[in-house]
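No value in this document is a laboratory result; all are computed from the given coordinates. Nothing here was measured: the structure is a model prediction, and the numbers come from that model. Cβ atoms are built from the backbone, for glycine too; each structure is taken alone.
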Structure 1
Amino acid sequence: MSGHDLYEQIRLPDVTPADRARLEAEMQRLFSTVPTPPGVQSITPPEIP
């Protein structure tokens, strides 16, 4: 299941708390496989005036 499919399932009004937890865990597992780009830690947020 893709990340978007998981998101669509999570936002359904009749999803049970147990199913929501299972879907969120699957989404976290999926997103944890995305590699961190090199140098991303050196990016600083812009100053907001």
Structure 2
Amino acid sequence: MNFTVQADKALGKGRNRYNCTAPIWGQKNYYWLSHQWLIYAGDAPPKE
């Protein structure tokens, strides 16, 4: 089974997260996946 997810618009500045849950067939449990993006509001932090 494959899923493809695409945002309707660009992610905003700051923290953004997509969560996905799907039932496990034949059980009362769920698969869960979360992915977070951090979009800097200004210049990237300096490299050390």
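Computing distance in nm of label points 7 Å out along Cα→Cβ at positions 15 and 31 for each of 1, 2, which one ends up highest? Kindly include the intermediate steps, with their values, before the conclusion.
On the way: 1: 1.2; 2: 2.6.
Greatest value across 1, 2: structure 2.
Work out the source of 1.3 here, i.e. which of 1, 2 gives that when distance in nm of label points 7 Å out along Cα→Cβ at positions 7 and 23 is computed. The read-out was computed on structure 1. For the structures shown (1, 2), percent of Cα pairs over 12 Å apart is largest in 2.
Can you spot which of 1, 2 the value -14500 was calculated from, given it is helix-only ellipticity at 222 nm (-39500 (n - 2.57) for each DSSP H run of 4 or more, over all residues; to 500)? It must be structure 1, since only it matches.
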